[in-house]
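Okay, got some structures for you below.
Please treat every number below as a calculation from the coordinates, not as lab data. Owing to the predicted nature of the structure, the values given are computational and were not obtained by experimental measurement. Cβ atoms are built from the backbone, for glycine too; each structure is taken alone.
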Structure P
């Protein structure tokens, strides 16, 4: 991974700080926000390597603090397994994937993420296990290419009308299920190194500071207005990435 200059390190810190604010304010959107801004000035593979520790730590924390984590694991183990296997296999080949395809994949994930939350579109799913496998594989492939696998997961859970506590617990579990194989696959592929981990730790510190600021900000700003502004920005940046990838 190429060394980042001091200017880029400051920019990376700022990106993760802002992403932490969004996560603290909305409870979602950390990978989408970080990838949206990081890909403005560094290549997608480098951006993904910097995302490892912030994603792993925040999702571990979310799952472990959620109510009834064991019950969630029993209910969604097949979903998690589908994500685990597909994201690991996909991430192994990330160095073979053209940069343009990575850019388009990230843009596509961001567009789906923003449109789904802005419109409230839900999948017509049933409780059949095949839905967990199918959505899990799709989420894993998307995550292995872009580090963003939350849109299909969130759409599935919203379509099942799970309650708030179960949604938090399930997303924490399923996001964590993708973090571990993504990390392993990127290490094996040579994308994650000791140097990138040190910089990822730098990003984690910024995320945690921003997260706390987001929690405080939540009490002073209209959540609906902030949410729509952030998601609209995601949509625009996602479309930009898609156009850039095809250019």
Structure Q
């Protein structure tokens, strides 16, 4: 029986692969026979991810800072240096720093926008080049904050709302290249990012999710679906995986 979720003969770049959702997505994709390009700032933690994967010899590690935009050409050249083009991209790298209005500074705003949105737009642009891919699927990670407000998270929410808008519009261009693009919209997920949230605030957020705190592997399941042939009729979509989030 044909397994639509099988990723054999597919090469997928994953940013933020050193922890959290990115690491969980890498583990699951490797179990489904994908070859991976693991990207993240911390080479040591990328190596930790590599040790958790199936078929370790098939994967490539490329440590780099997602905001080092001038390095993108080199990153993509290295990703296909073995002669095999990419067939998937998952952008998990991101930050969610609280930023009260009274503390707004241009540098803090751009840090969030560049990490969460600008980098995604540029990665998608690079991926779409014939030099680096021949069709495939792109997955971004949004957040329930794009739809449900949270105090001090206005810039973060704007970056994720922008990502969703980008996905919808980019899908019109990418379909001409046989590329699908979608995003996943998680609620509170048990990642280092969530663990850095104020415990009282995090408890309130979790209390609004019918299914409780989401495990990264549960988001990885949705990512895998969007990467695979099982989602061949879906593009330009934002798929909720918010644990049954109820209101603010």
Calculated from one of P, Q, P(r) over Cα pairs in 5 Å bins from 0, in percent, for residues 161-232 alone reads 3, 14, 19, 18, 17, 13, 9, 6, 2, 0, and the structure in question is Q
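Taking distance in nm of label points 7 Å out along Cα→Cβ at positions 129 and 185 as the criterion, which structure among P, Q has the greatest value?
Values: P: 2.3; Q: 3.3.
The structure with the largest value is Q.
Match the computed value -11000 of helix-only ellipticity at 222 nm (-39500 (n - 2.57) for each DSSP H run of 4 or more, over all residues; to 500) to one of the structures P, Q, and report its label.
Working: P: -27500; Q: -11000.
Answer by label: Q.
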Relative contact order in percent (Cα under 8 Å, 6 or more apart) - structure with the largest value, from P, Q: P
If you work out mean projected area of the Cα convex hull in nm² for P, Q, which one comes out largest? Q
Match the computed value 3.0 of distance in nm of label points 7 Å out along Cα→Cβ at positions 49 and 65 to one of the structures P, Q, and report its label. P
